[in-house]
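The data blocks that follow each hold one structure.
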Structure I
Amino acid sequence: MSVTRELVVLWTPRLLGIAFSLFLAMFALDAFTGRGSVASAVAAFAVHLMPSVGMALAVALAWRRPWLGGLVFICAGVAYSLSVQRIDWILVIALPLCLVGLLFLYSAWRPMPVR
């Protein structure tokens, strides 16, 4: 495998994991649409931001141990699939989680690129 392809295999799951975490963080902004106080909006924002922070921590965990990150992402995708019953939400949330998890597992299976 060429060095360029190995770098793509190494960096793709990491970048997609970060992008997915930012995608989830975008949904936390709906906490500011209510008519409640600023304090309750900030508290709701913090609660809505927890899944995004969890995925960011999973990416940080997977940075050195991609096999573990792959398992975390796949388990999160499966758990989300089992907890919701709407196919559109499963396709938008769980499918990318499982895809990133599979990419992390593939990255762990491939040898590290020579620098």
Structure II
Amino acid sequence: MTAVHGGTWVHVTTLDDLWEGELLPVNVDGVDVIVLNVGGEVVAYEDRCPHVANPLSSGMFDGELLVCAAHQWKFTALDGQGVNPAVACLRRFAVQVVDEAIAVNVHDVVQEPRGMQ
């Protein structure tokens, strides 16, 4: 998907196009990102497992858990915290939703990743 730029916030999609339980891979300012709708809350993470940098978009998202396809590392979709292993977490970016429009700022890192890389 092509993102529309507006300052450091980049419009990536709308709530009409990202339903609850859906994941959308996008590229924002050269960074591969996954945008998820988790029970009505929109979050964005780097599309990269902190273990060996496998794209998380190639894994599974069941609406609550995000599972990496490479080694089955599991993360809570709402906050990016590791479930297995619990010490891991995902790089999370700031998201804003205004009038149904979803924008991501990859220059505003809300949470740094932890893993074994």
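Some points to look at:
- Structure (I, II) behind the derived value 33 of relative contact order in percent (Cα under 8 Å, 6 or more apart): I
- Cα Rg over 2.2 N^0.38 Å derived as 1.23 - corresponding label from I, II: I
- Which of I, II yields 1.0 [distance in nm of label points 7 Å out along Cα→Cβ at positions 45 and 61, calculated]: II
- Comparison of I, II by distance in nm of label points 7 Å out along Cα→Cβ at positions 13 and 69 - largest value held by: II
- When mean count of other Cβ atoms within 10 Å over residues 37-44 is computed across structures I, II, the figure 18.0 traces back to II.
- For helix-only ellipticity at 222 nm (-39500 (n - 2.57) for each DSSP H run of 4 or more, over all residues; to 500) computed as 0, the structure of I, II it came from: II
None of the figures in this text is laboratory data; all of them are computed from the coordinates on show. What you see is a predicted model; the values in this text were computed from it and never measured. Cβ atoms are built from the backbone, for glycine too; each structure is taken alone.
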